[in-house]
Structure I
Amino acid sequence: MKYAALALLVFAASASAADFRVLDFEKSCDNVAELEAARGAQPFEGKLPSGYHYAFKARELDRDVVIGYTCPDGKFTRGAYIFDVKDGDEATQVYTAVKRRVTKELGAPYYDFASKEHRRKMEEVGATLSRADTQVAFWKAENSEAHASVAEPNRDRGWRVSLSYTANSALDE
């Protein structure tokens, strides 16, 4: 009886899994705030990350993270985890953890800027790559594409690691 209950719980959990955290792609974003609050996320205060209509503060990978949702015309098309980190070394650590997690979920990236193939192509055109330039990878999922990357500081913000999932329908635009 215990095993049947456990199997039912596992099935129920997987059956209710959304494409990204609490929403399925192309579905309404109307109740995203309530759904994120139910997971313990807090509203994000301040300027929203570029390109996102909703943002929340949460914990992921044992770290603080900003969760972003893009909802053109009220329909969900992209979700992201945005980790602010203190320096390039921490960015590499977080990127490595993110890449490991997504690779476990989706398999090997279909394009990895750290690959010998990519580095060779860049060398052939005379490009000099920073460490952050090689910390970019793309994965294909059934109905989306995942993208992980490291961004070096700019005038508005410090180091950042992001992981986004974009609906295939939004990639065609």
Structure II
Amino acid sequence: MAGCSHRASPVVGIDVPLAGPDGARGILALQAVRLALDERTSDYSPRLEVRDASGGGFADPHEDEGAGDWRNPGFAAKNVRSLASNGSVVAVIGGFNDAIASAETQAARHERVPLLLANRTQLWKLNASRQRRFEGAYRRRYREAPDATAARYYAIMSRTLDCRAASRDELAHCL
């Protein structure tokens, strides 16, 4: 429509391994993020865009060097760059482990997108009451217990939702 400005709804990117030796824990983390999104009843509901930090499993010898290799943190950096290219992405949640976090951090700085790192354990803790509510809700929904990594991803997504940011600058200011 002429004269109307349409602002795209905000997007939160998440970069977790979904294959390889960390795949199971990555799936727990992704489920925790989805739980945090689904629990919100407010009108602020960003879309979630997921990338596989493992690159999709083990290396195929016919692909480029390191392609599909969960040991190569270059996939995580590539994912951050890809997510950052979408102007609606207000932040990327990553940092599944130190190697991935290092690669993601460099890419996020270059792309000027806020990166919320789950490997920073001291920053993303739930208080005891919220931890109990999270664990109960997680068990009810997924029929399994969450691990500490999933709790950190839940805490990050919850804090991001609390900010209600429509842009990278708004989120950076809030956090």
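Rule-based calculations on the coordinates, nothing more; no lab input. Source: prediction; values computed, not measured. Cβ atoms are built from the backbone, for glycine too; each structure is taken alone.
The table that follows gives values for the structure above.
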read-out	value
Comparison of I, II by mean count of other Cβ atoms within 10 Å over residues 45-52 - largest value held by	II
Top of I, II by relative contact order in percent (Cα under 8 Å, 6 or more apart), largest first	II
Value -9000, calculated as helix-only ellipticity at 222 nm (-39500 (n - 2.57) for each DSSP H run of 4 or more, over all residues; to 500), assigned to which of I, II	I
Computed 2.1 for distance in nm of label points 7 Å out along Cα→Cβ at positions 53 and 85 - originating structure among I, II	II
